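Next up: the structures, one after another.
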Structure P
Amino acid sequence: MRVLLVEDNRRLNLSLKTSLIEDGYAVDAAFDGEEGEAFALAAPYDLIILDVMLPKKDGFTLCRELRAGRIKTPILMLTARDAVDDRVTGLDSGADDYLVKPFALNELRARLRALLRRDLDDKSGLLEAADLLLDPAGHRVERGGEPIELTTREFALLEYLMRNPNRLITREMIEEHVWSYDFISSSNVVDVYIRRLRRKIDEPFHLKLLETVRGAGYRLFKPVKEAPR
């Protein structure tokens, strides 16, 4: 999943970016409100982490302007100010959640996962398709009860596909959500990762879940569960 991190404290920015990349997120980092706005308008993000006290344009203003521009990406605001009025202002500006500095990294991770699962039917956050299961919190994948080892990028690709089941996903969409701006893409990088993923989650099993739509992209097949009678 792709994250936009807007934080002017360069040391904190680098630390958060490094940790999130290790967790499998693709991260673009901005250091002021105007730069953050440019990033947010240029690419589709899955999450935005937005500091309040930013040069050039503060976080409250940027949040309001993004919402006015119909950008619905979940926004987690960061601030060193613990006043109730500041939290209210942030939420009224369109933020989805609020985290006061200093904070524990594990809490940030948990809040990001919570924002990502808010539109899921299963509020546990587990992603399932037939007998394939992906646990974002535990960074765990299994099929038919057997664990499957994936690299960080393979995991990110599978998570994106499983969050969009039965939907045609183009190569461009995958590049936009699984890799950040500083990734230098080769012409066949998506195809390479799809082949690696298919070997691990599909080839050993009878039911094939990862479909190639020739000339268009890919689709993760999720069988529709029958309603209980």
Structure Q
Amino acid sequence: MRVKDNLAEKIAGEITLSPDPGKTIRKWREIFEISQVELAKALDISPSVLSDYESGRRKSPRIKSVKKIVEALFKIDEERGGKVLHRYASMMNLPEGIIDIMEYPYSIPVKEFIDAIEGKILNSPKNIDRMTIKGFTLVDSIKTIKSLNSSDFIHLYGWSTERAIIFTGVQYGRSPMIAIKVHPVKPTVVVYHKPSAVDPLAIKLADAENIPLILTDVPLKELIERMRSLKRR
């Protein structure tokens, strides 16, 4: 029950506090893999009304309406076996090595994220102007590589693979990119925080996967605050 309450509070808070509540509603609807028609039916409204909310054509829903949306998402998920609720429960027990993890209430352009962390692009990714992220995961490089097995690796991705994974404690950066290379699920961006050096192989692997490989020297505490502040833009 606590898991359900925590998730309900998280979703309602994101929608209510978001500068674009409609996009945040759509984000959570897509996380639950529910169509507009299905959610509209559960809310007893027309799909066009829900579409107007999500596109911003209709005024943001009141708190009472947000509560109904969250309840409808949960009800549909539970009727399907509770896949999303089970996933959230497993995410609450983060494996060793994950320092911080966060979902943004809306998509953040990758270039905006890079600017925020004073990042330097080390490789030559294609179509970076069109890339966006929906969250970030900050990990201790040594602990993560040593402790995570292939099944645990999925915990790095939170609610979406469309995210930045930041490795701190990096020595040469070869192991993190090899781990990403061999795993079938890929992040949108990889960041090395204050590495001792960067192995040329890591850059080649990043190019092969078309993943922007970023270097940042911002102090760790400030880096976390900068990444978190993007949700308040």
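Taken together, the values in this text are just the output of simple stated rules run on the coordinates, not laboratory data. As the structure is a computational prediction, the values presented were derived from the model and not from experiment. Cβ atoms are built from the backbone, for glycine too; each structure is taken alone.
Assign the value 2.4, calculated as distance in nm of label points 7 Å out along Cα→Cβ at positions 83 and 211, to the correct structure from P, Q. That value comes from structure Q. Given a computed value of -11500 for helix-only ellipticity at 222 nm (-39500 (n - 2.57) for each DSSP H run of 4 or more, over all residues; to 500), which structure among P, Q does it belong to? Structure of origin is P.
Among candidates P, Q, the computation of Cα extents along the principal axes in Å that gave 57, 33, 31 used structure Q. Suppose distance in nm of label points 7 Å out along Cα→Cβ at positions 139 and 163 works out to 1.0; of P, Q, which structure was it derived from? Comparing all candidates, it corresponds to Q.
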